[in-house]
1. Quick check: 3.8 is what I get for distance in nm of label points 7 Å out along Cα→Cβ at positions 67 and 123, calculated from one of I, II. Which structure matches?
2. Where does the value 2.4 come from, among I, II, when distance in nm of label points 7 Å out along Cα→Cβ at positions 27 and 107 is the thing being computed?
3. If Cα extents along the principal axes in Å comes out at 44, 41, 24 when worked out from the coordinates, which of I, II was used?
4. Kindly point out which one of I, II the value 14.4, 39 was derived from, the read-out being Rg and Dmax of the Cα atoms in Å, for residues 75-138 alone.
5. Figure out for me which of the structures I, II the number 23 belongs to, where relative contact order in percent (Cα under 8 Å, 6 or more apart) was derived from the coordinates.
6. When distance in nm of label points 7 Å out along Cα→Cβ at positions 131 and 147 is calculated, the result is 2.1; to which of the structures I, II does this value belong?
7. The value -9500 for helix-only ellipticity at 222 nm (-39500 (n - 2.57) for each DSSP H run of 4 or more, over all residues; to 500) was derived from one model only; which of I, II is it?
8. Among the shown structures I, II, from which was the value 23.6 of mean count of other Cβ atoms within 10 Å over residues 19-26 calculated?
Structure I
Amino acid sequence: MRYRIESDTLLIEGRFNALSSGLNGGWRDVELIFNHTVPENFDYLEPVEYLESVAGRFSTKSYFGLLTSVPMDKLAVVRRDEVTAFVTAGVRNPNEIIGTINTIVVIDANPSDGAMLNAIITSTEAKTAALMELGHRFTGTNTDAVVVARTSGRYYPYAGPASELGKKIWYAVKRGVKESLSKW
């Protein structure tokens, strides 16, 4: 896995088997995962076309992409062993378009399919725990999205918060949400 920020976009490159709750999401093999900050005058009526145009800038058809209102200088990158969480978090009001918490979890291991699905739940629960600990009274915003990606390596059968892998995901995501929000 390699990552970099190119102007308003976080780019994570590699060979991933991943799942995404974002626009054009699902489960497939991808070579690029990105999180892109939309301009302030973003046309919310055509987000899928906009996402595809961003992907086109990076000459790839094998991707998962997320859109955020959060500037990339608020990005938190937290690594715990073979788990890396990339989090952009903004919360002004959970029911306004302005807030977004995007979480990308890259697992440099080989979790089972069930563990991959459970990793989404663990990531979401860790995000919620961070928000509650910071005094918020909501579990997220109306535009939050998650991507979980695996590469290869050690096999993990589970990723719930009490499992070995789940504890790593929990730590990285919870800390990532807090770090990103602290940059505001």
Structure II
Amino acid sequence: MFNLYYNAFNKELMNIILLGYMGVGKSLIGQHLSNILNQKFIDLDEYIETKKSKSIHDIFRDSGDIYFRKIESQLLNDCLLNNTNIILSVGGGTPCYNNNMSLINSNENISVYLKNRNVELAKRLFQIKEYRPLISDIESEEKMIEFVSKHLFEREVFYNQATVKIDCHGNDINKICKEITSVLN
């Protein structure tokens, strides 16, 4: 609680890190929050693609999951060391590997778990699955719901370590951002 209190009065030192399952809207919410708080927004996946000059999809395809998770951790650390007062959106798996959640919750960072219902996430993801290497081969919405439910269950232990938890179900982006900013004040 002390860190949250301290951060609220020292905003020039504060990083807000958005985490949650893929498709929850971390990047969209991060961009909107960035405009509201006048803080720089960084999407970790875009940061990785820029640093590696390769798409996430191609990194997974060419080098595999283990290699991706290794560079993801290295570049998460790099991003947090070289930036302050940012809004950072991380990938859905980022908090679950290589002690990344400890890094996310270190220093003056406020981590925000953006939650949503399994079925809503699965329906959203099924429509854009070709852009997501982890789910691109799932052939039906029912299979997507099964996958998301199992995967989210495994990852929630990490997500629930976040400083703040926001339920996004049925809420528009303005309401979600208002909830986040109300915690900061």
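Computed from the coordinates by the stated procedures, all read-outs in this text should not be read as laboratory data. The structure displayed is predicted, hence computed values, not measured ones. Cβ atoms are built from the backbone, for glycine too; each structure is taken alone.
1. Working: I: 1.9; II: 3.8.
The read-out was computed on structure II.
2. II
3. The value was obtained from structure I.
4. Details: I: 13.1, 37; II: 14.4, 39.
Computed on structure II.
5. It was calculated from structure I.
6. Of the options listed, only I reproduces it.
7. Only one of I, II returns -9500 for helix-only ellipticity at 222 nm (-39500 (n - 2.57) for each DSSP H run of 4 or more, over all residues; to 500), namely I.
8. Traced to structure II.
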